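Got some structures for you, see below.
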Structure P
């Protein structure tokens, strides 16, 4: 199992404890999402403290938060490793998350305003441009914004809470799917159909298309996860 020593980043300015916790979680989450801390990597508190410029307390608390999100595993020997993406887990995750987003889409269709439709349409146009430029990072940011707005428009706080709980694991898996150029292009086309359903306020159709969108991404995502699992563990 490899031990990762990330490069030192800029030391954060003094901040209230709650804000420091949020910053530390965000930076570690980004390092996991971007592959700086790859699956299976062992995380040592002392090294993370040095890299992030913070004390052990915010690092320890951040690791507990990331464990609750499913991004790291806390092992019985008190060591911490970046969680591996396992194909069976991704299948279960996508089915549940697709159902949540499908329901959110159906609820949103009953509430969405003309201004909100125009807003999401502009985001979709940005996503098309980013795809043409092969800008995966920018594309994923806009993709997230579109999905988040639909969930927000659904105005169901219980649904949104569950969605946010699962989101970090889904975003990590979704990034794998878009490593496949063909799947990336297909996903963009699916987004255009989903937007048309939203603009037409066809809730049942958007529900179905959203579920299919996640299921269609499974073969590529699980294949990428299996390839990553075959890599060396150090």
Structure Q
């Protein structure tokens, strides 16, 4: 039986769940490829890898893994370029602002738990006017172990003063769902995020799965 959705708090993954950062990732990666004499890649090909951050971008853009020669240089280059232009086209997913305002009107705190380093996450959240609205922003910098370990979830729940068992976590990657379940939270997988094969979300073991922000909003009503 699925748990009832009467949350004391709602926590979100950042990229691909709360906000659409793909346009800035795509632009930076294709700018790098052009500089190296390579053709630009199609947006959908890059988009599905955005949840994997700079590592995913270097993999999809240059076929390099962390142990490969040249990986670290391109990883650093991507991050430096991204930091210079990471708030140009990034935005909340359509309908997300209304969803957040509905939570706020009902006095349900919401927050962000992300594997995106605070160096990048905090400025993006600030640029979107969310810093004062969200109850917490937990990044890998704040914990010793990142998702799928439950430590970030426990810290976020502590900061918004709720028990994990009464909170919801929403994410677009298996590690998000694993982190929420490991913390004893109710989990919602979103298929509108950066998923190469959306049908795979059905295999993650989340309590609920939605295809759109509007469907998520209805579920959280």
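What to note about this one:
- Distance in nm of label points 7 Å out along Cα→Cβ at positions 171 and 203 from the coordinates reads 2.9; which among P, Q: P
- helix-only ellipticity at 222 nm (-39500 (n - 2.57) for each DSSP H run of 4 or more, over all residues; to 500) derived as -11500 - corresponding label from P, Q: Q
Here, each number is a calculation from the coordinates, and none is a lab measurement. None of the values given here were measured: they were computed from a predicted structure. Cβ atoms are built from the backbone, for glycine too; each structure is taken alone.
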